[in-house]
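Several structures are given next for inspection.
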Structure P
Amino acid sequence: MVSKRLKTRVQAGGTLVLDARGLSLHADGDAEMRARIEFAELNGLRIACSALTPLEVRRTGRAADRLAYVLSRFEVEQVTDEVVATACALLDISGLDGHECLVDAVVVATAALAKPPVRLITSDRSHVPALCKAVTQLPGSPVVKPIVV
């Protein structure tokens, strides 16, 4: 459990959002991803993911325990009406298909509604960058910079 003091400090510096690949790498103990998370935390960033992301990287057995521990340290953002509306707008702006890009749109919408500056860890080189570009056309949304791993 993260202390209230640390959560307050973390929330002051922006947000690092993980998509399925980022969360999966961290849950699997990837040293580079662990270093990214530690660096972000030391620099006051809040670490978050969409509530859909753990479903994408579902694990069983000991791996499920590790995933649960990792998630206990992050903010898991619910898929609210505002997230859904933002995801719809991003799909409309980007021209991407909702059936094919539904989860990506929800993850980017989650990032678009986060405290800036916002960075999004992803392995997607096509849909997520296009959706992040679409964020710039939404009124009042922060820039969401994708970091491809």
Structure Q
Amino acid sequence: MSAASIETRSPRTGQEWQHYYELRWRILRAPWQPEGPDRDETDETSTHRMVCQPDGKVVAVGRLHQVDDAAAQIRFMAVENGEQRRGYGSLLLGSLEQAATDMKLDVVILQARQDAVPFYEHHGYNVVEKTFLLFDEIQHYLMRKELQT
């Protein structure tokens, strides 16, 4: 599939929001949390992005929210099962970083699952510290990237 046929954008319709939140919950929470989709207090004020195939299928989701005058945090990045390693995560991450740059922010932070640390390192993030254990089994690491402004 050519990159030109892939679209990265914010959800627009109720159905797109439903697909967005469903993918987010199914990939990140469903194996451990039987109810979904989960949301938090910053969802309403966050910048949301999704990667869609030409047929409209949502294959990756993520969001960015500003945490202070200089920094934003990326959360809830998820790529559909069977769609990993096709560049969707990189497209999504680039779109979220661009949103932070457009907001005139200098830094992006995130909490990466242990198995995602190499992906983020490949994209210029550095591990700051080992942080929490989600669901008593998924180690997370605080990561940080200075944006080029």
Structure R
Amino acid sequence: MNFKRPESVLIVIYSKDAQVLMLERVQPNGFWQSVTGSLHEGESALEAASRELEEETGLIATPTRTMLEYNYEIIPAWRARYEPEVTHNHETVFVLQLDACCEIRLNPHEHRRYDWLPREQAAVKASSWTNRDAILSLVPEND
């Protein structure tokens, strides 16, 4: 079995009017998040962020790396994807601001739907604490 690297990227995508893109995962049911994904062998965080952005949304762009990085415990639903002794993941956060909300092309194997939500609603909907913190830290309040 090919185990995942315990290193991933999180890409917070938002529009100029502070609408945040949120994706609902196929598994586990009801899990909402920004674009995320594990780094492949030999891949940099920036390369992974650009690849995941295109794979999960159809958007082709280069997100900007932020100063945010998180270490968190891998949830039980995903623990089997990693080597047995691996319990934590390191996440590097990127951001992408778009001029406006747009249509997204989802990967149906990973996500069932998406929504553009105001900053505060997106933060509440985010299933992980790192995603919630990143949204509130990176997306400006819309006056």
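Coordinate-derived values only; no laboratory data. Predicted model only: the values in this text are computed from it and were never measured. Cβ atoms are built from the backbone, for glycine too; each structure is taken alone.
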Quiz item: Comparing relative contact order in percent (Cα under 8 Å, 6 or more apart) across structures P, Q, R, which is largest?
Solution: R
Exercise. For FRET efficiency 1/(1 + (r/R0)^6) of positions 18 and 74 (r between Cβ atoms, R0 = 25 Å, to 0.05), the calculated result is 0.25, so let me know which of P, Q, R that is.
Key: R
